[in-house]
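Q: Some structures are shown below for you to check.
Nothing in this text is a laboratory measurement; each read-out follows from the coordinates by a stated rule. Keep in mind that what you see is a predicted model, and the values were worked out from it rather than measured. Cβ atoms are built from the backbone, for glycine too; each structure is taken alone.
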Structure P
Amino acid sequence: MKDVLILGIESSCDETAASIVKNGRDILSNVINSQISIHQQFGGVVPEVASRKHIENIAGVVDKAFKDAGLSYSDIDAVAVANAPGLVGALLVGVSFAKGFAYALNKPLLAVNHLHGHIYANFLEHENISFPAICLVVSGGHTSLLYMASRGHLKLIGETRDDAAGEAFDKVARFLGLGYPGGPAIQKAAQQGETGRYKLPRVFLDRNDFEFSFSGLKTAAMNLWRKSERQGNASVYDMAAEFQEALVEVLAEKTIRAAQEYQVHTLLMAGGVAANQRLRNMMKERSKALGLQLYYPALNLCTDNAAMIAGDAHYYYINGRFAPLTLNAYPGLWSL
């Protein structure tokens with residue numbers, strides 16, 4: 001059987017990425033141009049700046065993906081692009097480039113949901129993942145729990161009502177003066193602190209559902225920090241440790257509860273916050289105690305990348321699910 005080579009393009013937020021993946025598993029190249037150093041001065045991603053940088057970077061990133069893979073443009077079989085969800089201006093850069101590239105090469109165009117891509121990052125690394133499964137997708141823009149009956153059948157069973165987990169990390173890190181991106185900054189500070197000195201709520205753990213809310217946790221941390229500063233006993237390391245613990249405990253507990261209610265034995269984690277070491281450790285401990293199989297991607301495949309887009313697109317390619325050249329970008333969840 002002929003190998004299938006797919007070019008993937010990802011531009012949903014502040015990473016301009018391109019990757020070529022063979023047969024949905026073999027990563028031939030994976031190029032990521034990050035804008036973190038640009039957005040750090042603002043304490044978060046500025047959509048207009050991100051879009052302009054994507055325009056400047058995308059042609060060079062795609063060209064490097066081909067050079068790293070040792071391939072010419074005509075060698076690929078299809079062009080895949082993330083067209084939802086994300087920052088609409090940023091998405092449009094990737095979608096427009098992918099459409100033009102596919103048209104010029106007379107190759108099929110494939111549309112990939114960005115969250116599907118994050119989930120598929122697990123399949124790039126792990127073989128024989130069994131179904132049904134519960135998947136926690138947790139990133140700067142999304143916090144969702146999904147029930148996966150099979151590879152292509154997903155059901156949303158819970159999501160955040162307000163801030164995503166990664167968004168809460170960013171806001172609290174900025175408030176504490178720890179910098180951007182917030183997840184790695186808080187994780188680093190937490191390693192020097194202790195949980196328990198500050199008492200933060202485990203929001204929504206008293207509810208019998210799979211919804212999340214992190215806005216209240218964020219506000220509680222800020223208020224408690226101001227109070228401790230007035231009292232002269234503030235410790236940014238202890239606050240970082242407690243905030244991380246409170247957020248991660250809710251994520252882990254809700255995911256485990258979902259596995260028990262849906263009677264599944266497979267758990268997946270995906271998205272940028274899945275790189276958090278405390279979350280990984282807690283999920284490993286709780287999964288092992290219950291005899292559940294836990295999967296998560298390597299750190300470089302947790303954050304936004306195009307290998308996950310190209311890999312996921314293989315499923316669409318072999319099933320003939322091609323996108324029209326009228327494809328548009330959608331900032332919302334679009335579909336699961």
Structure Q
Amino acid sequence: MDLQEIEPEGYKRAAVEAWIADNVSGLTPPFRWTRLQGGHSNLTYRIDDPEGRAAVIRRPPQGVLLPKAHDMSREWALISALGPTPVPVAPAMGFCESPDVTGAWFYVMGLIDGRPLYNSAETDAWVPMEKRPALAWSFVDVLADLHALDPDEIGLGDLGKKEDYVGRQLRTWFRSWTSSVADAAYDDPRAHELQAYFANNIPDQGPARVVHGDYGLHNCLIGSDGQVAAVVDWEISTLGDPLADLAYALNQWAEPGEDREDAATALPGFPRRAELAARYAERSGRDLSLLDYYIGFNWWKTACIVHGVYARYCAGKKSADGVDLDNLRLRIGQALDRSAQALASIR
């Protein structure tokens with residue numbers, strides 16, 4: 001069988017290629033389809049045309065989805081709006097909001113020559129020691145550039161509610177924690193105590209900015225020059241507090257000697273989190289005196305997220321085959337430990 005004739009998962013190949021022929025310039029079907037991994041389970045493929053031109057096509061998973069999950073229109077709006085700005089994104093090429101074509105909305109974007117970094121082995125293979133400082137500065141500079149943009153001026157003023165970002169997040173994830181306790185058969189009083197502290201001490205947010213929500217090297221395409229070539233996976237982005245977005249990114253930035261040896265940055269040659277924070281402060285002009293609040297808040301949020309995942313496995317709502325449930329449970333406590341440690345300096 002010709003591999004090119006295999007129907008890509010979630011796509012009616014002939015209908016999609018006909019739509020692209022009519023609506024996207026610079027691509028000529030038929031395409032060679034290659035599945036790309038990652039991306040929150042969205043069905044993402046590289047498509048190559050006979051002229052040697054390539055792009056990426058992306059749609060939600062098949063089946064019933066939670067409200068607002070896998071929002072293709074949100075991602076499309078973001079890459080379209082950010083394209084003319086200093087924030088590197090894949091070029092927006094075409095968006096189809098007719099489910100008649102293939103059963104779901106989808107969009108086509110330009111192919112970026114770069115790789116996401118999920119672990120230390122990938123970093124070691126792709127980013128040599130001498131390029132690691134430049135990667136770190138590029139990583140934090142891109143985030144500062146994103147947070148410098150006025151969402152109203154770039155057409156993203158309606159992306160989400162502008163006020164009380166941390167408060168909304170606290171309510172959402174505390175509901176997740178409390179609703180997961182029974183299935184997980186696991187509660188921790190610190191989750192309740194920390195939530196109360198964060199809720200009673202929310203800093204002044206300041207002007208709302210676009211927050212990525214999951215900014216890390218796993219959601220950046222790193223070029224061969226060691227720079228961030230594009231930021232991807234914008235589906236949970238909204239408007240909110242840029243310092244919460246910064247703290248999330250810093251929490252993902254593991255350092256050598258921590259208990260996250262497999263993390264993408266747990267290698268020699270990278271600047272430390274404190275150096276990234278100082279770079280962000282210099283570039284953005286923001287006051288980071290309450291950064292530890294946001295660090296603690298994000299570790300608490302991580303504990304709630306992992307707790308919810310653990311509960312779904314325990315309840316049989318997700319297959320636990322090959323999943324180390326003991327380690328997952330351990331990670332909940334570790335995140336709460338880190339949250340409490342971050343607050344020790346400001347309480």
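Q: Suppose distance in nm of label points 7 Å out along Cα→Cβ at positions 136 and 232 works out to 4.1; of P, Q, which structure was it derived from?
A: Going label by label, the one that fits is P.
Q: Here distance in nm of label points 7 Å out along Cα→Cβ at positions 208 and 288 has been calculated and equals 3.2, so which of P, Q was it run on?
A: Among P, Q, the structure yielding 3.2 for distance in nm of label points 7 Å out along Cα→Cβ at positions 208 and 288 is P.
Q: Taking distance in nm of label points 7 Å out along Cα→Cβ at positions 96 and 224 as the quantity of interest, name the structure among P, Q where it is greatest.
A: Structure P comes out on top.
Q: A value of -0.32, -1.44 was derived for log10 I(q)/I(0) by the Debye sum over Cα atoms at q = 0.07, 0.15 Å⁻¹; which structure in P, Q was it taken from?
A: Among P, Q, the structure yielding -0.32, -1.44 for log10 I(q)/I(0) by the Debye sum over Cα atoms at q = 0.07, 0.15 Å⁻¹ is Q.
Q: Sticking with this structure for a sec: Matching task: -0.66, -0.79, -0.91 is the computed value of log10 I(q)/I(0) by the Debye sum over Cα atoms at q = 0.22, 0.25, 0.28 Å⁻¹, for residues 80-119 alone. Pick the structure from P, Q.
A: P
Q: In terms of relative contact order in percent (Cα under 8 Å, 6 or more apart), which of structures P, Q is highest?
A: Going through P, Q one by one, relative contact order in percent (Cα under 8 Å, 6 or more apart) is largest in P.
Q: Right, another one. Thinking only about mean count of other Cβ atoms within 10 Å over residues 88-95, which of P, Q has the largest value?
A: P
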